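What follows is calculated from the coordinates using simple rules that are stated; it is not laboratory data. For clarity, every value in this text was computed on a predicted model and none was experimentally measured. Cβ atoms are built from the backbone, for glycine too; each structure is taken alone.
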Structure 1
Amino acid sequence: MSLRLLLCDDHSLFRQGLKTLIELKSDMIIVGEAKNGLEAIEKCRILKPDFVLLDIEMPKLNGIETVKIIKNEFPDIKIIILTISEKDLNLYQALKYGADGYLLKNLEIEELVKLIYDVEAGQTVISPQIAGKVLKELSDVLTPEEKPSKYQTLTDREQEVLQLVATGISNKQIAERINISENTVKKHLRNILHKLQLKSRSEIISYAYSEGIIDENQNQ
């Protein structure tokens with residue numbers, strides 16, 4: 001089945017050019033376009049795309065906040081952020097909120113198509129030019145106490161699920177508590193285990209206590 005994409009950029013010429021090239025070079029379908037962050041969220045609610053290609057600099061609601069809202073409502077939608085800047089310190093925050101990719105706009109269309117399929121296969125893709133520079137800048141400006149922990153790499157929803165798991169309740173109870181499906185809870189758990197390099201539910205609980213994310217009084 002062809003992947004269904006939503007293009008979000010405030011420059012209509014860029015959207016039109018990207019739409020033409022993607023449909024020419026792949027079997028993907030562009031199901032809609034948005035010119036700002038708020039419109040992108042609304043189009044996701046209506047069209048339920050598989051993928052969103054999202055400009056980082058969007059009017060009305062920037063790319064980072066747009067990612068956060070879309071991922072909270074639709075965790076299965078894949079989002080790749082596109083940027084023109086190699087010195088973009090938004091990378092870490094974008095990944096924290098659940099972005100699946102962070103790419104420069106100047107890449108070749110064949111490479112973009114390949115990277116979209118890589119994300120569909122479960123990978124996170126980042127332009128090497130961005131990753132190297134941003135990680136170095138973060139390392140230079142942050143003190144050891146400020147550098148992100150593994151827990152901070154989780155999305156807001158994943159952190160919420162981890163905290164509920166640590167209280168000992170079941171996946172079904174978690175799903176009912178935060179109004180998502182049990183399958184979505186399981187997906188969040190897989191992501192948590194992968195990001196924290198843990199192997200089981202019991203290790204998640206142990207991690208939550210050892211890191212001070214939850215204390216024993218919360219489980220009484």
Structure 2
Amino acid sequence: MGPYPVVLDLGGRPVLVVGGGAVAERKVEGLRAAGASIMVVSPRVSARLAKMADDGDIRVRLRSYRRSDLRGVAIVFAATDDRNVNAAVAADSRRRRIWVNAADDPDHCDFILPSVLRRGSLLVSVTTGGRSPALARIVREELERLLGSDYALLTDLAGDVRRELRTRGEQATAEAWTTALRGDVRRLVAAGRREEARRCLLEALRPA
């Protein structure tokens with residue numbers, strides 16, 4: 001059996017990150033982008049995490065992890081450099097039925113983090129199920145060269161047109177969308193001709 005892929009909406013949800021070093025930093029950066037409410041627990045934190053706390057972006061408890069830190073938490077990240085601490089955090093979380101991710105320790109993970117490519121609202125994730133994070137990163141880097149910044153504009157355009165059609169009470173089929181987005185629309189977006197691309201997309205989606 002393989003993992004079941006999902007995309008989580010963590011906006012405003014309380015998330016605990018145990019650890020204050022480089023690994024914790026990476027977790028926090030991703031969680032900030034998702035709009036999570038982040039608590040970091042560690043006796044020491046990096047300068048970058050300290051600045052985030054000073055700026056009010058995260059909260060920090062400068063002490064060792066306690067089981068009580070799990071109270072009211074939606075998801076936990078164990079990101080210390082001590083595998084025993086990470087395992088203890090994972091065990092405590094699982095007893096409380098809280099999903100947990102322990103850095104570089106798949107046996108203590110309820111979910112794994114993919115390598116992520118973002119182009120605006122377009123998100124592409126790559127995972128090997130924890131078998132080779134390095135390979136997942138290589139595949140993501142190859143996709144970065146394939147999917148340029150114009151895909152962010154294309155995603156926004158498609159979303160705007162979809163809302164416009166709904167406002168009109170119209171609906172295009174999945175096949176119509178696929179055909180339209182593979183046509184001249186992409187070329188126009190790449191050329192920076194957004195309004196022409198919008199008209200082209202609407203025309204392509206118009207019922208026959």
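Assuming 1.5 is distance in nm of label points 7 Å out along Cα→Cβ at positions 79 and 159 as calculated from a single structure, say which of 1, 2 it is. Source structure for this number: 1. When distance in nm of label points 7 Å out along Cα→Cβ at positions 95 and 127 is calculated, the result is 2.7; to which of the structures 1, 2 does this value belong? Checking each candidate, the match is 2.
Going by distance in nm of label points 7 Å out along Cα→Cβ at positions 39 and 175, which of structures 1, 2 comes out largest?
When distance in nm of label points 7 Å out along Cα→Cβ at positions 39 and 175 is calculated for 1, 2, structure 2 comes out on top.
Matching task: 58, 41, 31 is the computed value of Cα extents along the principal axes in Å. Pick the structure from 1, 2. This value belongs to structure 1. For Kirkwood radius over Cα pairs in Å, for residues 71-182 alone, the highest value in the series 1, 2 is held by structure 2.
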